[in-house]
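Input: structures, listed below.
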Structure P
Amino acid sequence: MKHYEIFDKKDTRSGFGAGLLEAGKSNSEVVALCADLTGSVKMDAFKTAFPDRFFQVGIAEANMIGLAAGMSIGGKIPFTGTFANFSTGRVFDQIRQSVAYSNKNVKICASHAGLTLGEDGATHQILEDIGLMKMLPNMTVINPCDYNQTKAATMAIAAYTGPVYLRFGRPVVPNFTASDQKFEIGKAWMVNEGKDVSIFATGHLVWKAIEAGYILAEKGIDAEIINIHTIKPLDEAAVLKSVAKTKCVVTAEEHQRHGGLGDSICQLLARNTPAPVEMVAVNDSFGESGVPEDLLKKYKLDTPDIVEAVLKVLARKG
């Protein structure tokens, strides 16, 4: 099992803020819109650097999406910023009609996603956003794993033409990917090559999968771990190549089991090469208020849960 050094620990929302600032420096057409959460989603550095290109719309998320769609018609590259719940669930109609349907070049950037929003509780912990966004035609869905990858992804989507949903989070997590990485939309990242089981992880659970890989290695299990940072378009070739070798799969995500990464993997395998699959995800329930790490444990999204899923799928593999 390949060893990964933790450079530091940072929140992925700060990676977005750093990437947005760099994107603004590189392209004067990049603009930012925020729904009264500038500091929380780390858009303040962009606001300070480019005050004429920053628009505070207040608590009016639907209006923000409409404004962004209109700006894109004039050649601007709008980045909208608010919590994931308000970025998707509250404004699904506006995204569907004004952005996805007409294929507008709008970047919907969503912080505080998943259970690890923590103490704000179930009303803010959206666990359905990936499903909502990936079902929309024309929409690209990206869920990076750490600060460096979120920064790189933010810069990459500024150069990409088309609607994008970029998901990131609030908690401080290990920062272990390269600071100078090139982020390729739609291209899975091989974390560790292995032969016994394929672990496809996304977002915060990529590091949990790496931790699980270390434990599995001690048990003599050689896990192939792949970071699916782009959920749509899915890197189908990478998934199929891995499963052709390992013959069994574990998926890991901070999202509902229904409609997330695991759902996409299962659909792909059903069409091509069926294999046993175990999903580490929230099992059809809402979250609750609590410390992020405690919530991951309670909802079975932690390192031991990935290990358990691997042992279970290996038993099914036969």
Structure Q
Amino acid sequence: MFSMKPEISKFVFVLIAFKALALYPLIAGAFGIDFVTKIMVYAIFALSLELLVGSTGLICFGQAAFLGIGAYAAVLLTPLVGPADGPAPLALLLPLCALAAAVFALAVGALSLRTQGVYFIMVTLAFSQMAYYLAHDTPLGGGSDGIYLNSKPVLGWMGSVLVDLDKPRALYYFTLVCLLLVFVQLALLLRSRFGRALAGIKANEQRMRAVGFSTYPYKLAAFTVSGGIAGLAGFLFAVKDGYVNPELFSWHFSGAVLIMIILGGLGHLRGALIGAFAFALLQEFFKSEAVFGAFAKHWQLGLGLAIIASVALLPRGLVGLPQRWRDRLS
């Protein structure tokens, strides 16, 4: 039986997936466009954690802090970088938001990476909770009520508007472009010498040290890049909803994105994409009153059971499902 090489099949899958996403708005309504935009933001967020957990072996439980920093930066910087009565320039605001998250990740990583195992998990969680209470308990973050984004950024050129993120379709395609760029950049990064070093650190950090690699700078660089990507997701999250609140920093959000990459399959970038879509679709499915009636109020129970079943039946995640089918047929 004819079968494609693994590398070719991965490329074909990614190509089909992004082509389907590009064509989706042609047949979707307003709800569908908004829903898939949210999932693509989740996918960017999941890719940021995949770089740490799946590629470097660092289980971070404070990833939501970097997303929250990017989201709050979008709201707080908008009146500072843009005109008083108009939208902020996208070309300036987006890099600043990603940079703010990356700088915070650099500071967190510089301290937390000196620990290992469960201590690393708890330190990253502690930093995330510190950011949560900073937003929740101070006027800067608007308290528990959060802050509204008064105007959404635009990309202009020579006095004309090229991209207006206040339009749902424009935001959809801009998010899709961001997702594609993040995916491609991470794929290239993991194929580089830097990426091979991260793979070695994940496999056996002690051996990497023995052959002369100083692993700390590599881990810190990966942690910083991961934080910047999460900040990009936070920026898109704030622009999509036009509102931010301290729940973006919540450990529940960090746990949800960890479930996404486990559900999709650790160690695979496309697994982060699959996991983000699977998690969001399962969540929406169990919330449906048309399917579950009154039980839809307890959707967390159904979602939890589905995730447990998935992990038990597919230990390699959804990305390993085709290989499992081939093994059964052979």
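Bear in mind that the values in this text are calculations on the coordinates, not laboratory data. Treat the numbers as computed from the prediction; the structure is a model and nothing was measured. Cβ atoms are built from the backbone, for glycine too; each structure is taken alone.
Of note:
- Mean count of other Cβ atoms within 10 Å over residues 13-20 derived as 12.9 - corresponding label from P, Q: Q
- Origin of the derived value 2.6 (distance in nm of label points 7 Å out along Cα→Cβ at positions 53 and 301; candidates P, Q): Q
- Source structure (of P, Q) for helix-only ellipticity at 222 nm (-39500 (n - 2.57) for each DSSP H run of 4 or more, over all residues; to 500), computed value -10500: P
- At a computed 21.9 (mean count of other Cβ atoms within 10 Å over residues 61-68), which of P, Q: P
- Value 1.9, calculated as distance in nm of label points 7 Å out along Cα→Cβ at positions 165 and 309, assigned to which of P, Q: P
- Comparison of P, Q by Kirkwood radius over Cα pairs in Å - largest value held by: Q
- Among P, Q, which structure scores highest (criterion: relative contact order in percent (Cα under 8 Å, 6 or more apart)): Q
- Origin of the derived value 2.1 (distance in nm of label points 7 Å out along Cα→Cβ at positions 261 and 293; candidates P, Q): P
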